[in-house]
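Some structures are shown below for you to check.
We did not get these values from a lab; they are worked out from the coordinates using the rules stated. Note that the structure is predicted; figures quoted are calculated from it, not measured. Cβ atoms are built from the backbone, for glycine too; each structure is taken alone.
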Structure 1
């Protein structure tokens, strides 16, 4: 393929089209389209704000620092994506949920692969200061049929708002476990009542929040991640799972979550174990906090159909003709 001819006399007005011309030799149509839009929006940002060289360099140094502080257990770029609302936006676009199904949310930076498999009823937290909590859940499909054999990854903070990986002296995983739904689609375990906590704010993202006069806190919540063949996978932060979280109602940070993860359908009101038989059955004290919830999962096929229809609708609104490659839009070129 011949190299496209650009212009030597580049100006504020023509630089964008020249970049497109030079990039147009890319054979990957999806990459070419995505990069085209990235260039358009970055260039428009510079033009609309009259971006200065000092501001541009400040942004470069900021992103450099974000990369330098990132590690296996701390992904500052994901944290940046989270606090800008991009993580939730991408998840909502890539994994639309049909009516009545459980919505997804952001993963957060503290999931690990070291959680141990646990039996139903296991205690996942060893924090003696946490308020005991009984979690009783069921997994169903959109027709109300129980889903057995689902792998469930759960994790939460301790009573002080810290995940196990944030403790330098930890001896192993705590506040997390992997369970499996039974033949009736049920799973249950013992934990502690979640508490609010701050995202890591000792790095560049934290400094950004401070400049924006934003707090770094997340509302009280517990993470749930599901995996079973045939159900919509959530590909986020190197993982392929269905991700959700439950948030406690009336938390002081419910409407100002630092990473924008709260959705109304995921806000729950804690109950109490008030039945003596139930307390005996699950081995908890009468009056213990109770979190009951039914998760509704969407099949791969249903999710793919919904994703494609929403993409077609969105592309039609742009006033351009599009084709789809593996259900991803690319401009239609004759």
Structure 2
């Protein structure tokens, strides 16, 4: 478990992290998002002990990171794997030797190294490339090598700093599918930093949003994106904004999977004697299943009746943008 309380980190007069509070339970996949410069990478470096902090507490499995030094700090970082955007492979070493490097630094025996590397290359589906050089690999294959190397020391935590940003969308999706499988198979706690919101939605369970060094939103990934707070709307940008066309109120309906299979909108229109404009309809895939939503425009004079109708049928809704919510 990672427990962060009141964490602050400054670089001269610049506040990189200010009063951060987080709790990350073992075995889950967490998303860390925010604009460039919001403090995401600094937070990762604080977690793995590469960057110190001025005040607050950061405990990993009950150990205060700021108290570690020397060999103790090295042993601590051995339990935390890192995956980077640019792979950071050594060009003169083969795939096998890149993955074996951490174990060689810790003086493992040749037989132990060979057994572990062979297992990991099979795990990331790249066993046939063990003798290849990084220059002979595609971007996706390079990232698979980097993932295997990060897992070499059997870490408890895996930190992914923009691990898919250098890949095209289809390859990025396969890499995140691989990481999700690894999380489920090995029970490793993962923290994923990414700008790709589709990757975030399909892979993470909880999300933390940083803005100018402060934690401004957090929560379950499905709930947070279904009813996004203002800070998340700013990050998503104008492509997510939906404006009314007839001067009414915009409602985002969030039916359950069972409710989504029913003709909700046509039934509501028939029973209330009013047609509704559908501004947007979509189905988004999250880690634990798909979520369907409808964005409609409701004439202002009919808004109380619509809310009562939704309440009676326990259909969740949110007023766009960023207004009232309810399970009505």
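When FRET efficiency 1/(1 + (r/R0)^6) of positions 97 and 257 (r between Cβ atoms, R0 = 41 Å, to 0.05) is calculated, the result is 0.30; to which of the structures 1, 2 does this value belong? Show your work: numbers first, answer last.
Details: 1: 1.00; 2: 0.30.
Of the options listed, only 2 reproduces it.
Looking just at mean count of other Cβ atoms within 10 Å over residues 137-144, which of the labels 1, 2 belongs to the structure with the highest value?
Numbers: 1: 16.4; 2: 20.0.
That would be structure 2.
Figure out for me which of the structures 1, 2 the number 77, 47, 29 belongs to, where Cα extents along the principal axes in Å was derived from the coordinates. The partial results should precede the final answer.
On the way: 1: 81, 44, 33; 2: 77, 47, 29.
Source structure: 2.
For which of the structures 1, 2 does the calculation of distance in nm of label points 7 Å out along Cα→Cβ at positions 209 and 297 return 2.5? Please report the intermediate quantities before stating the final value.
On the way: 1: 3.2; 2: 2.5.
Only one of 1, 2 returns 2.5 for distance in nm of label points 7 Å out along Cα→Cβ at positions 209 and 297, namely 2.
Taking mean count of other Cβ atoms within 10 Å over residues 161-168 from the coordinates of each of 1, 2, which one would give 18.9?
Numbers: 1: 16.4; 2: 18.9.
The value was obtained from structure 2.
Kindly point out which one of 1, 2 the value 1.00 was derived from, the read-out being FRET efficiency 1/(1 + (r/R0)^6) of positions 89 and 305 (r between Cβ atoms, R0 = 41 Å, to 0.05). Walk me through the numbers before you get to the answer.
On the way: 1: 1.00; 2: 0.10.
It was calculated from structure 1.
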